[in-house]
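A.B. asks: Structures are listed in the sections that come next.
FYI, it's all coordinate maths here, none of it is from the lab. Quantities reported herein were computed from a predicted structural model and do not represent experimental measurements. Cβ atoms are built from the backbone, for glycine too; each structure is taken alone.
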Structure 1
Amino acid sequence: MINAITQRTAILVNNNGLEKLENANIFIVGCGGVGSFVIEALARAGIGKLTIVDMDVVDPSNINRQLVALHSTIGVPKVEVMQQRIIDINPQCKVTALQTFINPDNSQALLTQQNYDYVIDAIDTLNAKVNLVKTAHQLDIKTISSMGAGGKTDPTQIKVADIYNTDVCALARAMRTRLKK
């Protein structure tokens, strides 16, 4: 349904595309430097359901790069701040906030609570990234995973590729090694 929030998106993706966005259910792990921007962009685009997962609370060191990080939010769980932000941006978006760390003991249970269309990995720890990607693959859920950007200064070098078709990125290399095991 076209409303004030989605009318500009409808111009880009037409009514059928807008309906797909509104019916989409996305599972996102990480509300930090990558995840907070991804979550907000999805909500602004009109995604219907978001499940956001992060164990962390806002720290002063996050202020330079994370949407959730303000002086007024220091010490508050990132998922709580992000959930309120999304509700304020797009009240039609149903947001489930889970303040937990995804690990081998809970990943399957978390990913089977709902029927997710995509998993988005915005995690900054290797073991958790590998676990999430493996579990999503086993459950046949399409996955988008962010890799390393530290020290990268040329945005034209950003690539979208299968993890097995990447080069240069040390994080992607480490993930490939662990995923092959």
Structure 2
Amino acid sequence: VETAARVLGAFREAAYDEKDLVKLGERLERSVARELEDEKFVTAVLAEIGDDHRVVLLNYGHPAPLLVHGDGTADFPEPPAYALPLGLAAHGGPGPEPFPVPFLPGDQLLLYTDGVTEARDERGGFYPLAERVHLLKDPDAHRALDALREDLVRHAAGPHHDDAAMLLLRYQGGADGAPV
């Protein structure tokens, strides 16, 4: 929790005046490397949603978000190349490359922590997020996320011990075509 709080604080500070997604990520990397102890790191996905029917993702070693298309099909947009988590840039390797993903009216983007997909049932099976896309059909985003959370708890046969945070973004479309 302390690590997450520090990263969120660094994000809020950097995002206030840094409009470029890559530069924002670089500032986060420096902050995390400076603030966290050795051997600590954080995976993250930064997302920039514009008015051009796409979301630009910058992935720092995090599970790919779930993109649910308006027709109900879904996929996990993977980055073009693997990048190290925040806090590990000193170990070498390239930084993440921004990659655009179509984000159209009717689409949904589910960002989540690895605690969601790593939740195990009594037989040791991981939570099958892709198979649970139908739970996100409720027109009310809060109810849709509640349904997904309740299903996750049932799958894990009780409260999960790892963090399991989720954020659902819906592109409802507006009169001018911009996301709402």
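A.B. asks: Upon calculation of distance in nm of label points 7 Å out along Cα→Cβ at positions 21 and 109 from the atomic coordinates, which of the structures 1, 2 produces 3.5?
C.D. replies: Values: 1: 3.5; 2: 0.7.
Structure of origin is 1.
A.B. asks: Going by FRET efficiency 1/(1 + (r/R0)^6) of positions 117 and 157 (r between Cβ atoms, R0 = 35 Å, to 0.05), which of structures 1, 2 comes out largest? Display every interim value, and only then the final one.
C.D. replies: Values: 1: 0.75; 2: 1.00.
Evaluating FRET efficiency 1/(1 + (r/R0)^6) of positions 117 and 157 (r between Cβ atoms, R0 = 35 Å, to 0.05) on every structure, the highest lands on 2.
A.B. asks: Which of 1, 2 yields -8500 for helix-only ellipticity at 222 nm (-39500 (n - 2.57) for each DSSP H run of 4 or more, over all residues; to 500), as computed? The partial results should precede the final answer.
C.D. replies: Details: 1: -11500; 2: -8500.
Going through each structure in turn, the value belongs to 2.
A.B. asks: Output the label of whichever structure in 1, 2 has the greatest value of distance in nm of label points 7 Å out along Cα→Cβ at positions 37 and 93.
C.D. replies: On the way: 1: 1.5; 2: 2.2.
Across 1, 2, distance in nm of label points 7 Å out along Cα→Cβ at positions 37 and 93 peaks for 2.
A.B. asks: For semi-axes √(5λ) of the Cα gyration tensor in Å, the calculated result is 25, 20, 18, so let me know which of 1, 2 that is. Numbers along the way, then the final one.
C.D. replies: On the way: 1: 25, 20, 18; 2: 27, 23, 14.
Only structure 1 yields this read-out.
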